[in-house]
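Listed after this line are the structures, all set down as structure tokens.
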Structure I
Amino acid sequence: MKQFTMKMTGVAALVAGLLSGTSALAQSGSTVAFLMPDQASTRYEEHDYPGFAAEMKKLCADCQVLYQNADADASRQQQQFNAVMSQGAKVIVLDPVDSTAAASLVKQAQAQGVKVIAYDRPIPDAKADFYVSFNNEGIGKAIADSLVAHLKAKGVSSADGGVLQINGSPTDAAAGLIKKGIHAGLDGSGYEILAEYDTPEWAPPKAQQWASGQVTRFGKKIIGIVAANDGTGGGAIAALKAAGVDPVPPVTGNDATIAALQLIIAGDQYNTISKPSEIVAAAAANVAVDLLAGKTPKAEMTLYDTPSQLFTPAVVTAENLKAEIIDKNILKAEELCVDRYADGCKALGIGG
């Protein structure tokens, strides 16, 4: 199986590399806004914003960072966008609730000389000044490829059934890229997609409700579930367990949340994607400082007519969880190996 691996030893290595190409001539006292889309995932509060703020402090100590989270409300995000504009933000880092609606925000800002960095989720209908993210299409293909390889290694035949596909929010262009990647991994695999669902707002309860209906509909014909992130994957696992399905078929994820990693340790989730948000946050901070200094940030590619920098993360399963998460200091053993997960950790060689 082809693994998508991050060619770095950790966040520090990336940050050091980025710093070498970043101007320290950012406008003194400039204001930068960091606008995130929702609170359904804990990553924005726990990793993205702290990582961005820390990197900005290193690069521009007297710059002000304004942080807002729209809690999955596109209208609220527009209000927050207008508010940071009125507060004098010169660069806005925007992870849009609604990728289509965000196009008007980009045009509004640029008309007033304010730069916009699309973050995590692209904005296809407007040319932002830069786009920083993980490779979302690559993520979708990686988790699907991983599941397919696992099923084949276990001798699971297409005659035994098919897979469910749980996508992210239909208003999120990044979810669309993940969805495209999943299809690339499943198409031609020999395994039928029994049913597919776009999860509004990435909400785990909605994924769980849909998955519950599919368990009733297909029963033992479900041989695997490709879920676009850990929240939707966790919802699917909850639906399977509530229905008394045992053993639980392999379920994918993405984000390497603590909850998902513990599900992998317990044997309930098959894979996830390790993508330390601090990596993209640090990159966004470096781009912001370049834009403040009037420099043109270095782009590796163009996506949606926007200069872009994409990072390719690693697939995590029980086999490499220790190497990818513990040994790389992304999380500590004591954060994962609590209570009922202690025995599972020992079986994987994690902790004492």
Structure II
Amino acid sequence: MTPIQPQPGIMEIALYQGGKSQIAGHHDVLKLSSNENPLGVPPLAAQAIADAAMGSHRYPSTDHAELRAAIADVHGLEAERIICGVGSDEVLQFVTQAFAGPGDGIIMTRHGFSMYPILTHMAGATPVTVDEADRIVDVDAILGAVTDRTRIVLLTNPGNPTGTRLSDAELLRLADGLPQDVILVIDAAYAEYAEGYDGGAALAASRPNVLMTRTFSKIYGLGGLRIGWGYGPQEMIDVLTRIRQPFNLSVVQLAAAEAAVRDQDWVRTCADLNAEQRARLTGALRQLGIACDDSDCNFVLARFADADEAAAADAALQDAGILVRRVAGYGFPEGLRITVGDKDGTGRVIAALTQWREVGK
């Protein structure tokens, strides 16, 4: 009897490992391992969640019209060109599933989002990984990897876990340099933390082969609800909508996201706090002799002398009840990704690392 076999590529998928949330022996754990908003859920969204929960016996809308209208209104976009998903991950899955398959190539950078190879293998396509230059996306490396089998380029901008951002000029050069039949996906999950950056919206509005994805998991504080969206040319959105399940978002998700996106005062408050504490954390790390790039996200990638020193720093932080993210799987065995917290949280991180440095002297 022939054994049941999965589709090509499925067994190439490595299981995703999320950030830890507990430390044995610690009850006051400061979780800075998953890039969550330290201010939590927006108050207006919290109220919307409570109100919508009472209508959970009803099916949600299938067109997400009210949420798409709210996103369009806030960002100055066309609602008809917006698609919503279960986190931006699902929108990324839509595009890889719809436009790539066996024999096709999907380009990603060395330190790109860890879901990219998974989504590529799910589609049966082949991941093509290109190097970055000093932890910044290398446009020439991407363009040099394009072949007649290339279907999609998946670009995290700003990057995770690097925190670095490709300039608008370089992003435009990349879009201009790609063949028209290759889709450029600009994964802008952290766009709200990058001052003066539109997340690729202008390119997605003007190009037939550019898709921008965004999320409610980061600055909007709704990671536990899993809501994201994409924006691109009408023809592409129409294709993606054909494979979107009609009830992929619940009444609670839709109500929470609509309330959150309309609360732009909250967004500005969160962005200001993040900028302040990110600068504080970055400065303290450098004073301690720990390398880090300027970040456009809500985290900082701390780079130690080697993997052993990173492990020692991680252990010291855990002893202090602080969880950060080891990022060896992203190509940084010497790195720790530290989410930017509130004033007290940043102080705890700095104090723990300062004490670790002093003990090690």
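Quick look at the values:
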read-out: Read-out semi-axes √(5λ) of the Cα gyration tensor in Å, computed value 32, 26, 20, structure in I, II; value: II
read-out: With mean count of other Cβ atoms within 10 Å over residues 182-189 derived as 25.8, matching label from I, II; value: II
read-out: Of the structures I, II, the one that 14, 33, 32, 17, 4 was derived from, the read-out being P(r) over Cα pairs in 10 Å bins from 0, in percent, for residues 46-117 alone; value: II
read-out: Percent of Cα pairs over 20 Å apart, for residues 134-213 alone from the coordinates reads 35; which among I, II; value: I
read-out: Origin of the value 21, where relative contact order in percent (Cα under 8 Å, 6 or more apart) was derived from one of I, II; value: I
read-out: With distance in nm of label points 7 Å out along Cα→Cβ at positions 94 and 126 derived as 0.3, matching label from I, II; value: I
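Laboratory data are not the source of any read-out in this text; all were calculated from the coordinates shown. Source: prediction; values computed, not measured. Cβ atoms are built from the backbone, for glycine too; each structure is taken alone.
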